[in-house]
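Asks: Take a look at the structures listed below.
Each value in this text was obtained by applying a stated rule to the coordinates, not by laboratory testing. Quantities reported herein were computed from a predicted structural model and do not represent experimental measurements. Cβ atoms are built from the backbone, for glycine too; each structure is taken alone.
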Structure P
Amino acid sequence: MFDAFISHIQTARLLTPTQRYLLACSGGLDSMALAHLLLKAKIPFELAHVNFQLRGEESLGDEAFLRNWGVKNGIEVHVHSSDTKSYASEKGISIQMAAREIRYHFFEEIRSSRALSGIVLAHHQDDQLETIFLHLLRGTGIEGITGMNDRKGWLIRPLLIFSRKEIEAYMQQEGHAWREDRSNASSDYKRNKLRHDGLPAIYALEQDARKNLLHSFDRLKDTGKAFLSLFEFWKIQHVEEADDFSILPYEALLQVNGAATLLYFWLRPYGFNSDQARSIFESLKDPKSGRLFLSSSHQVGLDRNALFLSAIPPHFDPISISYGMEVISIFSKKYNLGWETQAVALDPNPSHAQLDADTLEYPLVVRNWEEGDRFTPLGMQSEKKISDFLIDQKVPLPLKKEVKVVVSGKKIAWVWGMRIADWAKITPNTLKILYIKSATS
């Protein structure tokens, strides 16, 4: 097994003796096997262990076992103790999820503070199969049935090519000790039920069932890689990226097979799930402009011919501009307010405004536009509804609600970033100019 381990980590470029790693170690069979393999391969590492305080004296015994092992082999051991039950109760999550959050937070904290090159985990073939079947039971797509990767970010899994039976045979052959976790023999948890009952029943259906399953999932993983490559090409071809939003024309989805899946993979990084992607796709059969779909951080809106993806705008409280004020901030963007007494060159940038300061009523108020708002756009003689003006400007419906106006008394002086009101423009008779422009301009 050692020779196969060395060949695998070299071929897959997972570990190297020139770097130092953090080994996540419970003291059980798998992680202790990996500890001995790393030691024998002369790959520098430190060891991290979490005492979840779930098994009383056994948990203390695991910790003592690893501390002694570290002293004996010259390996630095980092231990974190946590009241997992209290943590789970406070967070409103399961014990298993709480333990996962605790350990990965601790592992990353040590890796980062020690500037280590990765977190090495002892997942093996059996863990891989269990994980895939658990994903299938919960409902998943191709990303869930491809299983765990040898490497993902800082996480490194060099034992995925080995079965638990091979690992146990190696440890017994070498005469190495490990700790047994009696909870692994219980069927109280879904993974344990799958391990002890479900998967053995599946393996019994076919002589080569286990091997065929692993082969099938490897093929699916390769298919997934091919799909992701094609997806990136499709995204580049069809998604238009603007400063604050992305645009996807309906026709890019309506003329392609598997459109709901393409939509999901586009929206997944922004917190949308597959059910939402399916609902958005179904809505395109009879698109109603202005309809919104929300994740925890982003929104997808239907417009006339395209989907618009943007961050959910934070709540905006009106801002007051007093006479002589020099700077205001809108969502962390700073704008300079100049009060010019001399003639200045006209600024054609619609994101800036030059207003006749003496015609304005103070304090000015910057707020979101409201239904019923009207103003007289620069160059026009009559009023226009803001809603109609935004239609003329082809502002997408999902983005309209983010438009802000500058109000003077009861009159709108500027539709922010778009058009000033004709009555507030500077003229040859203007004595003082309020010049609003981005601080980065």
Structure Q
Amino acid sequence: MSTQVSPKKTWVRPIIRRQYMGSANKFGGFSAPDSITAIDGVAIEQLREYGSPLFVFSEATLRNKVQQLNQAFANRYPHFQAAWSYKTNYLDAICKVFHDEGSWAEVVSAFEYKKARANGIAANRIIFNGPYKPYAELKQAVAEGALIHADHLDELQDLESIGKELGRVVEIAIRINLDTGMYPAWNRFGFNLESGQAMQAVNRIAASPNLALIGLHCHIGTFMLDAAPYRRAATKMAEFWKNIEAKTTERLRYIDMGGGFASRNKLKSQYQAGNSVIPSFEEYAEAITAPLYEAFRSDQLPQLFVETGRALVDEAGFLVSTVVGSKTMPDGKRFLVADAGVNLLYTSTWYDFKISPAKHYSGTLEDVTLCGPLCMNIDKVRENCLLPDMRRGDQVLIHPVGAYNVTQWMQFIEMRPAVVLIQTNGQVKVIREAESMETLKRQEQS
């Protein structure tokens, strides 16, 4: 009778680690991460060929989001038009998905205006916002028929001059800031309603032979977790509209309620995250459209624009990152070092992203800090997150990261990575190539 001897197990030195039990903390505790092994049916492992780190966008999610937005407003209001906010993510392939779904373009710079025109968007389907519109580009936009939203008196003067040069009346809207009970108030942009500045701007326009007022615009904040301020803003906008038409000969056509709708991300200051605290598109739509029905007859309803960005693209974006090292800090806390940091994730300043392993693990979870590759102490993607025992070469998914990160990323210490789009047919398309030394040197002179 033969006896089989089990191989001797390798001895591992015991380590005492401080455990960070977060289930009872006042910020809602930690939740165990679900592993994500594929995006829209494409295995994360299959995406290694495009490099790491790697931004990945889901076309199906982009289309689903904008369709939900359009349905929520169109079911309530007959004259609705969405305008895609270019600053949120101005990659051409992303913009073209929204344009394909019927969205106009909302831009806040000459650069973005040129991007929209290069994407084939007619000027009369571009809303030109922002506090700085260079004179030459502003004149071009006026001549081509863009919807111009004036931000300050100096811009009104520019528009008057352009009207004289072109020998025509320039139709414009003005941006208004107003009190909706929110703090801090967004009062840096446009003309203040309560102080009378907005009415002064209207009177200036009404007195000019080269200007005509056709619209009102406001943008009351960002990542709005309450729909009620939109109701107050829409009510004030409608009242101001009535006041303008009663006191001047200006005849308005549209109201633009801006954007600011929240995504299913989590602010660091939030107690909870997810559907329980973030208004739906239906709630935003009801808050905005109900006051317009109260103020206007059904046959006199103004055109309504909404410039949504974050809520449409954030959840469609993922960042695949690879663990490149780990270390235990003097206080016993474990740090994981990844190849993606704050250079690629500007919004990590105020978001607690979800960090998901890219494969299934067994065993216990540990509270770790996920750091990036930069030689900077502030390069922390997530201060506290529960992860399994991850080793060098393992991958994590950081999400949702679709809004503002690709437009605000930095070429600092590391070069910027590739971006791919998983199309609705399941094919992976490179929509921005990774930077290389050749990319960077092309701009330089030695």
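Asks: Here Kirkwood radius over Cα pairs in Å, for residues 56-103 alone has been calculated and equals 12.2, so which of P, Q was it run on?
Replies: It was calculated from structure P.
Asks: Given a value of -8000 for helix-only ellipticity at 222 nm (-39500 (n - 2.57) for each DSSP H run of 4 or more, over all residues; to 500), point me to the structure among P, Q it was derived from.
Replies: The structure behind it is Q.
Asks: The value 0.99 for Rg/Rh (Cα atoms, Kirkwood Rh), for residues 120-215 alone was derived from one model only; which of P, Q is it?
Replies: Q
Asks: Then there's this: Suppose you compute semi-axes √(5λ) of the Cα gyration tensor in Å for every structure in P, Q: which one lands on 60, 28, 19?
Replies: The value was obtained from structure P.
Asks: Quick one: distance in nm of label points 7 Å out along Cα→Cβ at positions 264 and 368 came out at 3.2 when computed from one of P, Q, so which one is it?
Replies: Corresponding structure: P.
Asks: Then there's this: Tell me which of P, Q gives 20 when you compute relative contact order in percent (Cα under 8 Å, 6 or more apart).
Replies: Q
Asks: For FRET efficiency 1/(1 + (r/R0)^6) of positions 304 and 328 (r between Cβ atoms, R0 = 41 Å, to 0.05), which structure out of P, Q has the highest calculated value?
Replies: P
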